[in-house]
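All of the numbers you see were taken from the coordinates with simple rules; none came from a lab. Note that the structure is predicted; figures quoted are calculated from it, not measured. Cβ atoms are built from the backbone, for glycine too; each structure is taken alone.
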Structure 1
Amino acid sequence: MAGAMVDGRKIAGVYLFVGAAQFVVGMMIAEAVYPGYSISGNYISDLGVGPAAPVFNASVALLGAFVLAAAYFLRRSFLPRTVWGTVTTAFFVLAGAGAMGVGIFTEEAGAMHTVVSFVTFLFGALAAIGTFAFVEPPLRYVSPALGIVSLAALALFAAKSYAGLGQGGMERMIAYPILLWGMGLGGHLMRPSVAST
């Protein structure tokens, strides 16, 4: 039973780490092949239309699918069956579903794209905050800090206050803390257990 729990944690960690890492790489490739793309002036989702679309849309949809898979294994082997554990699981599920939606409903989908993007950002940040209760220091302090940075950037982005970063730069201030947290949590979950060292 204990071995199954350790395995479940590690599987969730692999999904989170690989999902976030492949999206970071996929986004960099998409930016490189998009003529004239500006990290400051363009939205992230501009990559979902035009020459970069196949790479970006596949990568963000895969991110969402991996987060959903991680949520399943987290629920089975890591997050407790408490109210807060259930709420945090829901944050993961909504963030994963939102990311898949971004890959399906591109900017050309109009309001639907706005909704799935907002869901991804909001619940990704809340998942980062929510996991503070279930991880050991220093990640216990880093996770909520990254989630709060992302939420603050989301509020500024919604208010069209870009602090000199441009709309694309501020949008990345929402996304990158969540992605860094996802890779950090993935590494945390993949580490050897105390019993096995």
Structure 2
Amino acid sequence: MELKERIRSSLALHKRVELPSGPVPAAVLIPLFLKNGACHILFTKRTENLQHHSGEVSFPGGVRHPDDTDILNTALRETWEETGIAPEDVDVLGVLDDFLSIHNYLVTPYVGFVAAGHQLRINPDEIERIIEVPLSFLLKPGIFRIEDWTWQGRTFPLFFIDYQGDTIWGLTAAMLKQFLDSIEAKVK
């Protein structure tokens, strides 16, 4: 079975946790793609001039717009706006748990495989650059470090990964960890 189908079947087994509505609905795409025959994950490095999460490494995504047909449409639209990856070039493989951000966003992460030959066109108002991380690197044992952080009087663990001078952390790292934990047994 090819990698894409192994990931799809792993995600189908994931018992998704949906959080109650109330916070601002948002979605991201965890974009997978092949580069030099190896699977990679695409991240964006956000510009410094954004109101939330400026300068951070994240997945493409954002807030649901009134004209989005559903939250998946939000993830695909935002990915297209930020990276130029067209919705029709994404084969959606599955969805992970909802995540609540510290800024009161209810974020739904989708996993999708991007067709070969896509042309990236980053939006310079939102994205400084693209970061491509090999899946094999992310599946190495001990890749995540955990730090206890306090926010509004509550302490909780945060995941961190360092890759070539960039740090993936917070909500993005939590979503990434859930994705990797969901597929690890079938892709190694």
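Give the label, chosen from 1, 2, of the structure having the highest value of distance in nm of label points 7 Å out along Cα→Cβ at positions 125 and 149.
Checked 1, 2; max of distance in nm of label points 7 Å out along Cα→Cβ at positions 125 and 149 sits with 2.
Tell me which structure, out of 1, 2, gives 14.5 once mean count of other Cβ atoms within 10 Å over residues 29-36 is calculated.
Derived from the structure labelled 1.
One of 1, 2 was used to calculate distance in nm of label points 7 Å out along Cα→Cβ at positions 13 and 173, giving 2.7; which?
Attributed to the structure labelled 2.
Can you tell which of 1, 2 yields 16.7, 54 when Rg and Dmax of the Cα atoms in Å is derived from it?
Among 1, 2, the structure yielding 16.7, 54 for Rg and Dmax of the Cα atoms in Å is 1.
For structures 1, 2, which has the highest computed value of distance in nm of label points 7 Å out along Cα→Cβ at positions 109 and 133?
Once distance in nm of label points 7 Å out along Cα→Cβ at positions 109 and 133 is tallied for 1, 2, the winner is 1.
Match the computed value 2.7 of distance in nm of label points 7 Å out along Cα→Cβ at positions 37 and 141 to one of the structures 1, 2, and report its label.
Label of the originating structure: 2.
Work out the source of 0.8 here, i.e. which of 1, 2 gives that when distance in nm of label points 7 Å out along Cα→Cβ at positions 117 and 157 is computed.
Only structure 1 yields this read-out.
Figure out for me which of the structures 1, 2 the number -26000 belongs to, where helix-only ellipticity at 222 nm (-39500 (n - 2.57) for each DSSP H run of 4 or more, over all residues; to 500) was derived from the coordinates.
Label of the originating structure: 1.
Given a computed value of 6.4 for mean projected area of the Cα convex hull in nm², for residues 21-100 alone, which structure among 1, 2 does it belong to?
Value 6.4 for mean projected area of the Cα convex hull in nm², for residues 21-100 alone corresponds to 2 out of 1, 2.
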